[in-house]
Structure P
Amino acid sequence: MTDTVAAAVAPSKSQLAYAWIKSNIANGTYVSGYRLVLGSIARELNISVVPVREAIRLLESEGLVTFERNVGAQVALIDEDEYVNTMQTLSIVEGAATALSARQIGPDEIARARDINDRMKSTLTDFHPHQFTDLNLEFHSVLFEGCPNPHLLDLVHRGWARLRVLRDSSFSFVPGRAAESVREHDEILDLIAAGAPALDIELAARVHRIRTLDAVVAYQAAHRH
């Protein structure tokens, strides 16, 4: 094969970048919400940023990547139906687990949860969605880990684990939801501290989860090609 023919059939740098990024999305290396830093990808592939940018634009046209001003490129929510199903299920089982735990949550646990929520509030000015998500799990764990029903608690753990597979952070897609989320955390804690009926606590926890789901679904609908 001559050099001219070889050059004609050899993939371009943008095609190589496209295939590499798409492969990492497919195998789960780049999970939903993962921020695609063009410079880092270019260095890893030993190419310039230009072909990486071209690859990102192609992936965006296919709906695999989204781009937001002041946020940049990130992996889109790939399996929207699975995410919706997981969040709906988690809203029910976590709401029930939180309600069953409520009577065992004393002043120390409430103080710990408020401290975590305050740390979440402090991240809002210089928002890091992955840090926020980690703190979010830590916060909710205080509320549901005391659930006396091991089967229910296992379902909650499974739901959170499944979310980790489906996306890196819901708040990567809807950072504006974070401020609303911490306010709702305060409302749930106030209900628990006041000894509110278990059903009120369960519904508050359930609605809290569904509101995040609704925000992400609305985002996906607005950015669907």
Structure Q
Amino acid sequence: MSISKNLRQIKNDIAEACQNANRDHEKVSIIAVTKYVSVETAQEAVSAGIVHLGENRDDGFLHKYEQVNGDVQWHFIGTLQSRKVKSIIDKVDYIHSLDRMSLAKEINKRINRKIKCFVQVNVSGEDSKHGLNAEETIEFIKKVSQYENIEIVGLMTMAPFISDEERLRAIFRTMRLLKEEVQALGLSHAPCTELSMGMSNDYKIAVEEGATFIRIGTSLVGKEI
């Protein structure tokens, strides 16, 4: 498997999706999800030109953080337990799974700088997915203003693993409209310019519907562990 070859294909797909949607392809960033691969493979991704790496468990993140060299932006993309915040907060650049006030309070307490957070939204309504309902997201974001170290840069969702393109498109479109609704409020702590959505099976649709960060694991770095 060649990560460089995979990356070229994904970039071509992004360029095509952006052309379809009349978007600038440079506004889309690729997060290599390295949770199922070795340190060596994660390093290969960085060497191929990947800047953003995503991990979903604190132990896996800390291991790779210590071992991977390069100018990396680290994204914590998994469910984050409040008791785990302390171990990762000074090392990550983005948290993609802010979904409750108790977590916001703990993040704010444990860091003395601004941390970029995505609010996780469960648009599909699946019981297996974490995140806020779309209807409660704006009120939640307003309340987060009390925590001075949290900057809400955008929204994140995980779509169902399905082949129904229209259903996926509707979910991603709902996210884009919700993001625009938050942006229109002009909240200083929540510029909400970003959308983290789309994975290996649906990233082209996500990009057409407005994704600015896509989280790609298998199609980019494979699956080893």
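Read-outs: derived from the displayed coordinates by stated rules, not from any lab. For clarity, every value in this text was computed on a predicted model and none was experimentally measured. Cβ atoms are built from the backbone, for glycine too; each structure is taken alone.
Mean count of other Cβ atoms within 10 Å over residues 97-104 computed as 18.1: which structure among P, Q?
Working: P: 21.5; Q: 18.1.
Matching structure: Q.
Suppose you compute mean count of other Cβ atoms within 10 Å over residues 17-24 for every structure in P, Q: which one lands on 18.2? Don't skip to the end; give the middle numbers.
Numbers: P: 18.2; Q: 13.4.
That value comes from structure P.
When Kirkwood radius over Cα pairs in Å, for residues 145-208 alone is computed for each of P, Q, which one produces 12.6? Don't jump to the answer; show the numbers that get you there.
Working: P: 13.6; Q: 12.6.
Corresponding structure: Q.
P, Q: which one has P(r) over Cα pairs in 10 Å bins from 0, in percent, as calculated, at 8, 35, 38, 18, 1?
Of the structures listed, the value fits Q.
Looking at relative contact order in percent (Cα under 8 Å, 6 or more apart), point out which structure of P, Q has the largest value.
On the way: P: 26; Q: 22.
Ranking P, Q on relative contact order in percent (Cα under 8 Å, 6 or more apart), first place is P.
P, Q: which one has helix-only ellipticity at 222 nm (-39500 (n - 2.57) for each DSSP H run of 4 or more, over all residues; to 500), as calculated, at -12000?
Working: P: -23000; Q: -12000.
Only one of P, Q returns -12000 for helix-only ellipticity at 222 nm (-39500 (n - 2.57) for each DSSP H run of 4 or more, over all residues; to 500), namely Q.
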